[in-house]
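Okay, got some structures for you below.
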Structure P
Amino acid sequence: MQRYFVAPAQISGHTAVLEGDDARHLAQVMRARPGDKFIVCDGSGREALAKVVTVDKDIVRAEIVEERFAESEMAWRVTVAQSLPKGDKLETVIQKGTEAGAAVFLPFLSQRTVVQYDERKEAKRVERWRRIAKEAAEQSHRGVVPEVMAVSSWKSLIGRFAEYDLVLLCYEEEGRAGNGLRRVLTEFAAKQAEGGKPRILIVVGPEGGFDEREAEAAAAAGAKPIGLGKRILRTETAALYALACIAYASGELGGD
C-alpha cells in the first residue's frame, strides 16, 4: 500500500491531507479515486490508514480509518557518518542506508576527501539528499524519515563522539589485523538493558580511507577502530555492511 510522510499538522482529528508532490503522485501516478486507501505518516512513528474522500490537482483529502504506531525502526538508533565520496555515491548510501534502518546521516570532510566541496551548493545538495531519504523511507515502510545533516568538518565530528554509546570507526588496518566488528558488537549487546535504545555512530572514510593520524585521533576521542572482514569494501558499501551487522547483533533479525 502506498505510503506518504506529511507534516504533523496535515493529520488532524479524523482527517488527513496530502499536498503538492505527494498529492500529485497519489492522484496522477497512482490514479487514486474516492474510497482508495493509503498510509499516511507524521515522521515521528505515528501512522494511519486513510481513505480518499476528494481528489483535486494539488490536494487530496482523506478520512482516517485506523491509527497505529510504526514498528519498523531498528532496535538500536544508528547514525551513519560518511566522508563525502565522489559522484552520487552518497545518494546510494542514504537511499540504501534508509532501507537498512539508519536514523541519521552525517556527511563530513576528512583528510583524503577528494570531492571539491562547494559550500554555496550545499543547501541544494542537502535538500536532494533529504528528498532521497524521504522517498526511501516511504518505499521501505519506515515510520520515521532519517535526518540528513549538513556537511561537517572532521574536527566537529570528533567533538560529537560523546553523544553516542558506541562509536565505530571503519578502518581497513584493523581488518588486516583481525580486529573485526563481531567481538565489539557482541560485547556491546551483552551490556544493553531490556527495552533500551542505544545510540551508535558508524564512521566511514572516503575512497582512500582514513589517514593514520585521523584514526589515532578518533580512537583517542573514544571511537573503536574496527575492520569489516578480510576484504576491502568500497566506501559506499561499508556503512551498509555495518548496518546489517548491527541489525543482526541487536536481535532484529530474529532468534536468540
Structure Q
Amino acid sequence: MPDATGPYPPGTPCWVDLMVPDQQAALDFYRDLFGWQAEVGPPETGGYAVCTMDGKPVAGIMAAMNPDGSRPDPVPPPVWTTYLATADVDATESAVTSGGGQVQMPGMDVQQLGRMAIVSDPTGAVFGLWQGRDFRGAGVVNEPGAIIWNELNTSDPETATSFYANALGIQAAPMEGGEGYFSLSAGGRMVGGMQNLAGIEVPPGTPSHWLTYFSVDDTDSTVDALVRAGGNVLKPPFDMMAGRMAVLQDPQGGVFAVINQTGPAAS
C-alpha cells in the first residue's frame, strides 16, 4: 500500500534525506527525475527542503552545513542517509554505543517534528535515527518516485546482524532465492535487505553503507533521463529477483538505486 498513514514500527526505515553542496541544483534534478515538488525551507530549519509527491512527504534535501549554520570546509561528499524509526532516540543511542557503534551527531529536537541523531554501526555504515512526533516520516512509499527499499551493504554481516538486533530489534535472515542476501525485518515485517560488500561490484575501498532504492515505472528510461541531466551510471540496468534495477549517481555525487519492482519487496 503506497500511503504510509500510521507510525513506523521501531527499526523500520522511515525517511531518507540528501546532503549536497548545491541544494537548489539537487531540488531541480530530482524534480525532473522523479516529479518531486519542493523549495528551500525557512531559515529556522536551516533551509531543509521536504520533497513531496501529491502533497505527501517523500524525502528531504539539505545544503551541507555545520551545526552552527556555517559552510563546512571541506564540504563533505553528497550522501543519501537512511533513517530508522525508534521510540526513544536517546535510549537507542546508548544501545548503539554499547553495541560497538558510534554517535556521529547526538540526539537533537527538530522543533515539534521529532527527535533525530546520526550514528554508525560497528562496520562503519552511517544511518539516522528518527523519533517521530508531529512528523512520522515518508507519507508515501512503494510507488514510482518514492522509497521502495533500503539496503545495508556491510563488510561484516555477522557483526551487523547482532548489532541491529540488539540496538533496534531488526532481525536478519537469509532471503529465499537470493544467494548471500539477507532480509531485514522489524515487528515481524520485512523492511529492507543486507548483503556482504565483498560479494558485490563496488569500487575498492567502498565503506559499509545504507543504499536507498526509489521505485520507477521504467528503469531504462530513468537511467537515460539521469544521464541527460549530468548524472552517472554506476551499475547499468539489470534484471534480478525483485525486478529491473540500476545503481546511479546524481550530478553532485549522491548515490542511489532505482528499481521497477516485479518481485518481492518490503510491503
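A value of 0.70 was derived for FRET efficiency 1/(1 + (r/R0)^6) of positions 209 and 241 (r between Cβ atoms, R0 = 25 Å, to 0.05); which structure in P, Q was it taken from? Please report the intermediate quantities before stating the final value.
Details: P: 0.95; Q: 0.70.
Source structure for this number: Q.
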From which structure (P, Q) was Rg and Dmax of the Cα atoms in Å, for residues 89-192 alone calculated, if the value obtained is 14.5, 44?
Q
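Quick one: Cα extents along the principal axes in Å came out at 61, 47, 29 when computed from one of P, Q, so which one is it?
On the way: P: 61, 47, 29; Q: 41, 40, 39.
Source structure for this number: P.
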If distance in nm of label points 7 Å out along Cα→Cβ at positions 145 and 217 is computed and equals 1.0, the structure in P, Q
Q
Can you tell which of P, Q yields -9500 when helix-only ellipticity at 222 nm (-39500 (n - 2.57) for each DSSP H run of 4 or more, over all residues; to 500) is derived from it?
P
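Comparing distance in nm of label points 7 Å out along Cα→Cβ at positions 65 and 161 across P, Q, which structure shows the greatest value? Before the final figure, lay out each step's value.
Working: P: 5.1; Q: 4.3.
Once distance in nm of label points 7 Å out along Cα→Cβ at positions 65 and 161 is worked out for each structure, P has the highest.
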Distance in nm of label points 7 Å out along Cα→Cβ at positions 49 and 225 from the coordinates reads 5.3; which among P, Q:
P
Here Rg and Dmax of the Cα atoms in Å, for residues 9-56 alone has been calculated and equals 12.0, 34, so which of P, Q was it run on?
Q
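Here, each number is a calculation from the coordinates, and none is a lab measurement. What you see is a predicted model, and the numbers here were worked out from it, not measured in a lab. Cβ atoms are built from the backbone, for glycine too; each structure is taken alone.
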